[in-house]
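Please find the structures below.
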Structure P
Amino acid sequence: MVVQTLEPPMVTTRVSGEELAALGEIGRCELVEGEIIMRSPTGNRHGRVELKLGKALDDFVSPRKLGIVAVGEVGIYTRRHPDTVRGADVLFISNERAARRSSKAYLDIAPDLIVEVLSPDDRWNELTQKLREYFSIGVRLVWVADPEAEIVYAYRALTDVREFRAGDLLPGDEVLPDFSVPVASLFEE
């Protein structure tokens with residue numbers, strides 16, 4: 001007679017945003033409904049585009065004292081209990097919104113503008129989910145920069161998207177009136 005041993009079911013422990021922050025630098029990741037999702041490091045081209053977009057925004061925002069520009073997978077709560085923390089490549093937060101921040105771990109307020117720079121391994125269905133989350137918390141504008149195609153998609157909602165190419169100026173719309181940057185300059189090597 002064969003005796004079969006039953007293993008207890010695998011229990012996945014959910015992690016909160018505060019617990020994730022307490023882990024320190026564990027590498028590039030996001031928290032999705034309490035589960036840590038590891039991400040591979042970005043490539044050189046991704047980093048260059050991220051830098052150029054961040055610099056263009058900061059060069060406009062800082063002298064005018066309009067708010068804060070941050071880069072480098074900045075954590076933003078898009079859901080609580082279980083927590084989801086998304087990492088934005090670049091973001092702008094107006095002074096008005098920044099004053100309402102209360103979390104020490106990650107942003108618990110919606111940035112006015114988020115920039116996502118596509119990596120070769122990014123999937124559009126995952127990006128669409130991130131966009132859905134960003135708009136659900138009150139983000140007003142999302143730019144998705146595609147270094148391969150040298151296009152920036154400007155989303156004001158999932159159903160309101162415009163495409164900007166090399167000969168175009170990328171506008172700040174009502175989020176950053178009077179801001180614009182030549183799209184071609186964002187992708188120069």
Structure Q
Amino acid sequence: MHQVISDIETRMLKGIEAFKLEMSKVRTGRAHPSLLDHVRVDYYGTETPLSQVSNISVGDARTLVITPWEKRLTPLIEKAIMAAGLGLNPTTSGELIRIPLPALTEERRKDLTKIVRSEAEVARVSIRNLRRDGNAALKELLKSKEIAEDEEHRLAEAVQKLTDKHIAEVDHLLAVKEKDLMAI
């Protein structure tokens with residue numbers, strides 16, 4: 001019975017992590033290495049994450065600097081960044097690749113805020129679905145007489161508290177990201 005609670009909590013935490021991953025893909029006006037986390041480079045025939053074939057650092061508030069570990073990777077990294085659909089245009093100077101991040105327009109900021117809000121709603125719905133699954137599992141345990149009715153009510157309250165806690169965390173992450181997006 002307590003395994004039901006721990007299983008639900010684990011799955012909710014995975015949902016939060018997935019939400020954080022989606023948030024990291026949304027570009028704000030500031031340079032951050034995690035912006036390139038999902039960029040993959042063709043490294044000797046294998047799709048390899050950019051962070052495993054180069055060093056990614058922040059040059060200034062609006063510039064990322066990539067230092068490839070092998071000189072021959074420079075054009076491949078440029079191509080991968082342009083193909084990633086991030087709207088970034090890398091420039092090469094010797095072996096360094098610089099990626100200037102253009103300032104976001106007010107309209108684009110509002111569009112990104114809408115996208116972030118919809119991702120947050122997807123995360124909330126996912127957490128609520130897990131609450132429903134947990135409550136259904138508790139009802140099954142009650143039906144099969146593995147737990148008493150009082151125990152089922154107590155565990156259902158625990159599932160609700162977990163749900164409230166994780167939805168509050170999603171709301172907090174959303175507020176932080178919206179603030180970051182609207183900062184100039």
Structure R
Amino acid sequence: MIEDIKKDASTRMTKSIEALKNEFSKIRTGRAHISLLDHVKVDYYGNEVPINQAATVSVSDARTLSVQAWEKAMVPVVEKAILNSDLGLNPSTSGDIIRVPLPMLTEERRKEMIRVVRHEAEGARVAVRNIRRDANHDIKELLKEKELTEDDAHRGEDDIQKITDKYVAEIEQLLEAKEKDLMEI
């Protein structure tokens with residue numbers, strides 16, 4: 001029973017880490033990366049679809065993304081979607097290729113991005129701690145129902161704490177790497 005609780009907690013904590021990595025991939029550094037546009041939605045004949053389902057996104061150089069719509073009629077729609085996104089990018093069209101230059105990050109913008117990154121990491125830490133709380137609650141319920149001995153319950157709670165510490169350390173490593181990435185010029 002405790003093994004099931006630990007496995008469930010570990011699985012849920014892994015999902016929290018994956019969600020954090022996904023959020024971090026949306027926060028741009030000074031370099032162009034195709035995942036930067038992943039959350040941009042395009043109106044594709046009445047349906048909202050991710051940009052990668054209406055166009056091909058590629059990196060043309062370190063500071064420029066190239067977006068090629070699959071259909072000529074979609075070029076202005078894709079360009080407008082990028083322009084209206086919350087990324088603050090100004091795409092320019094030449095023929096049927098949309099170029100998206102990434103502006104240099106100012107020191108102020110870098111610090112703002114680091115605040116956002118730290119906030120996201122804190123959200124992930126809170127999620128992991130909530131999972132720990134739920135797992136400990138499940139163990140206490142089993143103890144209350146006399147399905148566990150007190151020693152097994154304490155051992156289970158210690159194991160849950162070790163799992164929690166492992167995932168919190170992973171969050172810290174991800175945060176440190178992202179901060180370092182953001183501060184690079």
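If distance in nm of label points 7 Å out along Cα→Cβ at positions 64 and 88 is calculated from each of P, Q, R, which structure is the one that comes out at 0.2? Show your work: numbers first, answer last.
Details: P: 1.7; Q: 0.2; R: 2.2.
Matching structure: Q.
P, Q, R: which one has distance in nm of label points 7 Å out along Cα→Cβ at positions 136 and 152, as calculated, at 1.6?
Q
Taking distance in nm of label points 7 Å out along Cα→Cβ at positions 48 and 168 from the coordinates of each of P, Q, R, which one would give 2.2?
P
Values in this text are rule-based calculations from the coordinates and carry no lab data. Fair warning: this is a prediction, and the values are worked out from it, not measured in the lab. Cβ atoms are built from the backbone, for glycine too; each structure is taken alone.
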